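Enquirer: What follows is a set of structures to go through.
Any read-out appearing in this document is the output of simple, stated calculations on the displayed coordinates, not a laboratory observation. Remember, predicted model here, so these are calculated numbers, not experimental data.
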Structure I
Amino acid sequence: MLVMTIPLGSLKPSMIYDKIEFPIFVLHTDDIMFVDGLLWIENKILDDTNMKGRTLGMRRLQTPMKSIYPLKSMIKSIRALLDHQGKYYIDTTGRFFRKIKSTKAELKYHKIVRVDQRIVTSVLWIKDCPYPFDIDRPLASSETWAGMLYRDGAPWLLYDTSTKKKKNSWRKI
């Protein structure tokens, strides 16, 4: 019987923020093997692509395999991923990737023009930004400045909020 074995470490896993499907899960090694539709890590099953589920979670629930690798930590957003200290991740579609911060992004501070409070979130309208940004918490009334990360010259990600304007700088993404 011929078994196809591919060590995923040799496949150059890449990180493209626009292709990541959240939530993502933290892995502690890149020693991953893909054998006959099964994604193995530390002699346990990480994903079973032989199952029909669209997401990693659905396939893990459907697999008949007993030795399932525990996913202990979940990340819900790009902002949380930028702060996380780990290197290896798998997204909800089962795509393995390595976080490599290689690009500089400008961090500019803008005045918050309007805040629409929702039940759980806040929608921020920011000066010189053509579209609003959501945050998963109510915004304090004293926070009137927003730090925006720029990618390719356009506002990309709400990085932080503050009570006073901070000096413009940069971050590795």
Structure II
Amino acid sequence: MIWLTQAQGKAMPKTTSSVIRLAQARDASTIAELSRSQIENELPWRWKPARVQHHIRTTDSTVIVSESENVLSGFAITSFADTTAHISLLAVNPMFRRLGIATSLIRWITLSCQVAGIGCIRLEVRVNNTGAIACYANLGFQMVGIKKGYYEGREDAQLMTLMLISADMEARRPK
């Protein structure tokens, strides 16, 4: 299903089909710009291309992108520890919102974590980003607390966690 939308004065194709793949070095600038405009707006720009490149190359994180109509329509950066994962960033290009792209990215991360034996996924989201909070909640994430002043002392973060294995199973893991 394809339709057109107006964005910055240009007709842009939108589609419900997208492809999720591992990010490549050539994606770093686009990811950084999307982070700056959609996540870090009104904050200092911390996720510049070099930092994104580092996460693309390192073995303890995964950067995935969604492509729709040959356009980078969304991305997620996830870091891993032995039994936990942390979604550091997730954004969808405004021209491709409400098409299930964020849900697809989160499901990809969740499945990868399950295969790797990760017990839970954590993230922070701005408390006023009700759309993202609802999306995460619909995918099973639980609100577990608030980090006051998390965003440069200006804004609080909602802490959310998705448990992939039961607390009982987690307790039985070898240490």
Structure III
Amino acid sequence: MTRSATVIHPGPPPGAPGLRHRVSAGLLGGTTSIHEGLLAPGELIPPHTHANEDQCIYVVSGTVHLEIGGEFIQAPAGTYVVKPRGVPHGFWNPGSAPALVLEITSPGGFEPYYHEMAAVTSPAQALAVQAKYGITFRGDLAAQLISRHQLHVGHIPQNWRGREHDG
């Protein structure tokens, strides 16, 4: 943890959907990390559980829909939603414009997961990284949400489609 102020300037707005690390756990004594995510219209973050982290999402702009433990939640800009560890949660952008969210994770230190997942080249590697970090994806719930809301999942290589883990 630093003993002086740290300023994280806005930087260029994200040009494409995805996640940016904004405040690393190291800056907050390991207690918390903050990420900024841009969700494309119709993009789903598939349902999954965290064994080790609680999360809170804050909707900066747009609207986000969530399903947490079977509960449907509509979250317009300005809304906070807490996603407790061990409870399946997924979220998506139902709108026609990108939605911007902040995701606050506690405890912090989850940042390496995203870097390791970005480097995987097969479903088997993805499953190993997910297991290492206590993440379980729920392919069964994702399929239901995709079908019900006409959603898509970004950043899954085409040759993996149809072989996602059901967890």
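Enquirer: Computing Cα Rg over 2.2 N^0.38 Å, for residues 51-146 alone gives 1.50 for which of I, II, III?
Expert: Traced to structure I.
Enquirer: Going by percent of Cα pairs over 23 Å apart, which of structures I, II, III comes out largest?
Expert: Looking at the calculated values, the largest one is I.
Enquirer: For which of the structures I, II, III does the calculation of helix-only ellipticity at 222 nm (-39500 (n - 2.57) for each DSSP H run of 4 or more, over all residues; to 500) return -8500?
Expert: Derived from II, not from the others.
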